[in-house]
Structure P
Amino acid sequence: MPALMKTSFTAEVVWLGAVQNNDRKDLLSETANALDLTFAGVGGAFHSGLTRASCSRVKSQYAVGTEIRNTRQLSIVSAEELEEIAATLELEKVDPARLGATVVVRGLPDFTHLPPSSRLTGPSGVSLTVDMENRPCQFPAKSLETAHPSHGKGFKAAAKGKRGVTAWVEREGRLSLGDTLTLHIPDQPAWAHMEAARLG
């Protein structure tokens with residue numbers, strides 16, 4: 001029996017880009033019409049690589065700087081959630097480039113809370129595995145503040161639960177604007193002890 005279940009839920013790729021510099025103070029993705037994704041992610045991008053140095057997001061598991069498997073090669077965000085963030089910040093729109101985004105999709109409800117280990121598969125055969133929710137951080141806030149003074153500071157609060165997901169490439173392939181991605185989810189129930197585990 002398959003462990004992953006293909007669903008009828010799909011999303012359209014409406015924006016693509018990648019952060020091609022290593023200066024986190026100037027977080028800005030370069031836009032693209034297509035990305036050729038390898039097992040290391042986007043070639044030359046800040047978050048590319050089969051491994052990475054661990055960061056504060058996993059400090060409960062590893063000392064910061066420990067070499068670990070890179071499961072955050074990509075940052076995928078929802079067009080609908082970006083619109084909600086923009087409305088909260090009283091902006092006409094939020095430029096995904098200023099969030100360091102790789103992919104923007106439209107059509108999947110409550111995108112940020114997709115089950116970890118879900119797959120998004122494209123027409124080229126490319127398959128992206130969702131790692132987990134991407135928590136809002138200071139770097140997009142600073143980048144937004146550069147473009148929209150007095151608005152960027154509110155990003156972390158506005159983007160809570162709407163920042164999208166991190167993901168990694170399970171199968172190589174090309175991802176292009178206009179592609180339809182199909183959602184596949186783990187065929188298992190939610191863990192019944194999640195709340196007890198969070199309470200410690």
Structure Q
Amino acid sequence: MQGVTGIVLAGGQGRRMGGVDKGLQLLDGRPMVAWAIARLAPQVEAIVVNANQNLEAYGAFGHAVVRDAVGGFAGPLAGLHAGLQATRTPLAVTVPCDSPFLPADLVARLRAALEARDADLAVAKTGSQPHPVFSLVRGTVLPHLERFLQSGGRKIDAWYASLKVVEVSFDDQVEAFSNINTRDELARFATKST
């Protein structure tokens with residue numbers, strides 16, 4: 001989709017998976033990040049991968065790779081911040097590297113809601129559960145995000161609280177937001193991807 005950059009968040013430490021780089025773990029023979037990129041690429045104009053380790057491996061997927069500017073594995077907001085700094089489009093969408101089944105219409109639905117409500121940010125939701133790492137933001141939030149991070153803020157919901165946010169229901173695709181955090185989950189989802 002024109003005017004939207006996809007930011008794939010792969011900058012975590014993978015603690016629940018034994019400290020391995022989750023995005024590079026294989027699901028049915030392909031790294032999880034490859035699944036996420038394949039689902040996201042048709043929906044965006046460009047892709048940026050946020051990673052803090054194994055930069056060459058991520059670079060091999062053919063997209064720009066950016067590290068957190070904020071040190072210490074500061075979480076998804078630091079990944080969004082790094083991605084927005086590298087983005088040249090008015091909008092950016094974030095997805096995590098460990099959700100290989102993300103919706104094929106994620107960007108279209110988030111964008112429709114963002115524009116209809118003239119919001120700063122649109123976030124996916126299933127049931128009463130928002131999924132803050134699946135969000136579409138306006139590039140104009142970057143200075144606001146920088147100030148939040150510089151003040152020590154790390155929690156997504158605390159940052160959202162000061163923005164105009166619209167939640168977008170994806171109750172028709174609950175499974176699409178499954179994320180893989182452990183080796184057991186990786187083994188279980190391997191049978192679902194085929």
Structure R
Amino acid sequence: MKIVFATNNVHKLEEIREILGPSFEIVSLSDIGCHEDIPETGETIEENAHQKVAYIAEKYDHDCFADDTGLEVFALNGEPGVHSARYAEGTDHDSEANMAKLLRKLGNNNNRDARFRTCISLIQKGTDGKYHEVQFEGEVRGHIATEKHGTEGFGYDPIFVPDGYDKSFAELGEEVKNKISHRARAVKKLADYLKKS
């Protein structure tokens with residue numbers, strides 16, 4: 001099955017292709033000629049995921065899915081949340097700056113509990129010729145380390161330690177992460193749905 005994943009993030013593409021396996025041909029935004037910035041102005045990760053798929057369906061007339069992910073730190077009232085990719089002022093997907101800001105804000109706080117949450121929106125054209133959307137969510141709980149550990153992964157992976165493990169996502173490696181991560185859990189729901197449809 002061929003389907004568009006509304007991203008040009010190479011890390012995300014590799015991760016999704018690895019999780020979904022060979023039954024699915026996942027194509028990126030650049031593969032369909034989409035090089036513009038898709039609006040992500042939602043107040044929630046659910047709204048952002050919806051915005052992306054609605055944009056692709058309207059402009060490119062393709063079935064597609066999109067994800068949005070937020071890291072929610074409970075002691076910071078859910079920050080960075082929907083702003084995870086642009087948490088540090090004046091940056092866009094600057095992982096080092098984002099992690100530095102988060103560690104600075106947490107300081108010596110003993111409550112370092114956090115969760116990663118992913119929402120995936122899937123939009124497909126039905127037999128009625130109209131697009132229909134469904135969403136899937138995955139989450140993983142853990143805590144924020146006091147400093148970075150590991151070099152694999154991306155985003156906040158070096159400072160997020162999932163429950164049941166004593167290593168960060170960046171230390172655990174892709175094979176383990178792709179079994180237990182928030183994105184893996186949401187993608188599994190997506191895959192189960194696609195296989196049935």
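To which of P, Q, R does the computed value 1.7 (distance in nm of label points 7 Å out along Cα→Cβ at positions 108 and 132) belong? Working through the options, I get structure P.
Name the one structure among P, Q, R that distance in nm of label points 7 Å out along Cα→Cβ at positions 28 and 148 of 2.2 was derived from. Among P, Q, R, the structure yielding 2.2 for distance in nm of label points 7 Å out along Cα→Cβ at positions 28 and 148 is R.
When distance in nm of label points 7 Å out along Cα→Cβ at positions 12 and 52 is calculated for each of P, Q, R, the greatest value falls to P. Can you tell which of P, Q, R yields -4000 when helix-only ellipticity at 222 nm (-39500 (n - 2.57) for each DSSP H run of 4 or more, over all residues; to 500) is derived from it? Matching structure: P. Looking at relative contact order in percent (Cα under 8 Å, 6 or more apart) over structures P, Q, R, structure P comes out largest.
Computing Cα extents along the principal axes in Å across structures P, Q, R gives 41, 38, 29 for structure Q.
The numbers here are math on the coordinates, done by the rules we state, and not lab data. Every value quoted in this text rests on a predicted model; they were computed, and no experiment measured them. Cβ atoms are built from the backbone, for glycine too; each structure is taken alone.
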